[in-house]
Structure I
Amino acid sequence: MRALRHSQAAGQPMKTNLPRSIARRLDFHGAQSNYFGVEAASAEPMRGGDFVGDTEQGGSCNADVSTMNPHCHGTHTEGVGHVVSAPRNVYDVLPLQPIDALLVTLPDVRAVDTCDRCPECTRENDRILTHAALESAVRPAVLSEYEALIVRTLPNDDSKQYRHYTHNADYPYFSHAAMRMIVDADIHHLLIDTPSLDRLDDGGALSVHRQFWRLPRCGHETAASTRLQATITEMIYVPSDVSDGGRRVMLQPAPFSGNAVPSNPILLPRTGFA
């Protein structure tokens, strides 16, 4: 396990010494996050013959059949199988124990105000998470001490937990230079509160995803350098009263097969838990 030598950015400890979920709760009957304009996640009573899984409809018990898309309906963790053709289950590569993580809060800039971007897909109104912002938050040498990076974007009000993302300007995405710093630091587990590392409508390039996994720019095959063990967790929510700095995190994926699975990352203080 890598050493932790980085002091907290604001010099303040986490306000609670208890484990804290940084997942967005998925309410099948209420407000929920949504990406790409997909149908809302839903739950309906199970039915079969004379049985109905709803006590209010005369059933003996409540039993729902739930429908959701892990990529679009809440906190999820995805692996390289998200992009390549060969089936790869992300659950098989995820650590089940706490790992060392650094939490940073990154401001974004308008694409028109920076040359730090993804040239093949950037538009002037896009919001970019730049190399300069990341380097200001943490030195590259410090970043390399951690296995995971947790990124909180701004603004960070509670409505983020139920936000619908339907336009490119709804969230910031990483520049290639910023992602290069993350990969060079050997960060294997990246967690972020946006629905994607890339812009919503990028023509299918997914260039920042590919850069993170060290995949070729085109095609759906792995390469010798591909980071098969690396994972991306999207649509988290880190409350504003949690200060930046060194942490530990448990990703807690659902034990499903697939290229992406719902997950419930638990943020832990640096000490006090094994």
Structure II
Amino acid sequence: MNFNVNEDLKVIREMLELSQEKMANELELDVKTINRIENGYNYPNADTIEKIYDYAYKHNIKLNNIKEMFYKEETTNKLLFHGTKTMIDGDITIEYGRDNSDFGKGFYCGESIEQTISFISRYPNSSFYILSFDDKELKSTTFTVNQEWMLAVAYFRGKLNDYKDNPKLIKIVEKVKNVDYIYAPIADNRMFTIIDNFIDGLITDEQCKHSLAATNLGNQYVFLNDKATSRLQILERCYISNLEREKYLEIKKTEVDDGDNKVKLAMIKYKNQGKYIEEILK
């Protein structure tokens, strides 16, 4: 799926009240090129696409945020977002997921554009998709930031093989196997480090839980089978300009620094409270 460059270029130009001639001068392109792109006769090369979206972002037209707003108004289904290092090739399938992800192999989506872009902004060829999700006739389960969720993520990431026959873990696995999709907190590399410390017996479940809550990454949908992914419809593939990526990387760094300080505080505040992994899974 290509980007909607022809529509976006016209929107950008009209929002800035520029003629095609003026837009061509601004982008250092031929006016015929602008005309042919807007009318869908030409699909521009990568350099021209970057010029267009970079120009919009420099002039404070945050097109992706605008699209999110309008799609939310126009769809009656849930609006979700999926970031990818390159693009989705073919039908949506759980094969896009890795075996050692938060809940094993699945198709993972976030709830906001900011959340999605922040995870993929460091990849130069990444883009994201806006999707509509109809959850009718699907079975789901929900996790929150608690002991059950921590154990689930650790298990599906292969960290609890020594405890795989434990009744608590068996119950969690059955809970996940019996649904089409999961709604749960997002985990990132910082969270995995915290969970590893919990699994290694270095911190208690209370320290782990409050440290994870401090990172505040939001929630995600995890689609586990073809029945679930068939209820997803791609509405649009969206471009992220280099300038927009840089902005999100700056925001991400600030959030990481703030989150790290909150984690340190949680570690101190809840020291010696709660149980260690061996006590929980004995």
Distance in nm of label points 7 Å out along Cα→Cβ at positions 45 and 61 from the coordinates reads 1.5; which among I, II = I
With FRET efficiency 1/(1 + (r/R0)^6) of positions 141 and 157 (r between Cβ atoms, R0 = 30 Å, to 0.05) derived from the coordinates and found to be 0.35, which of I, II does the value describe?
-> I
For the read-out relative contact order in percent (Cα under 8 Å, 6 or more apart), a value of 31 was computed from one structure; give its label from I, II.
-> I
Of the structures labelled I, II, which one yields 1.3 when distance in nm of label points 7 Å out along Cα→Cβ at positions 165 and 197 is computed from its coordinates?
-> I
Quick one: Cα extents along the principal axes in Å came out at 63, 46, 37 when computed from one of I, II, so which one is it?
-> I
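Using distance in nm of label points 7 Å out along Cα→Cβ at positions 37 and 245, single out the structure from I, II with the greatest value. Please list the in-between numbers first.
Values: I: 4.5; II: 1.8.
Largest value of distance in nm of label points 7 Å out along Cα→Cβ at positions 37 and 245: I.
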Mean count of other Cβ atoms within 10 Å over residues 85-92 was computed and gave 12.1; which structure, I, II, did it come from?
-> II
When you work out FRET efficiency 1/(1 + (r/R0)^6) of positions 69 and 109 (r between Cβ atoms, R0 = 30 Å, to 0.05) for each of the structures I, II, which one comes out largest?
-> II
Among I, II, structure where helix-only ellipticity at 222 nm (-39500 (n - 2.57) for each DSSP H run of 4 or more, over all residues; to 500) as derived comes to -2500 = I
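Here, each number is a calculation from the coordinates, and none is a lab measurement. Because the structure is predicted, anything quoted here is derived from the model rather than measured. Cβ atoms are built from the backbone, for glycine too; each structure is taken alone.
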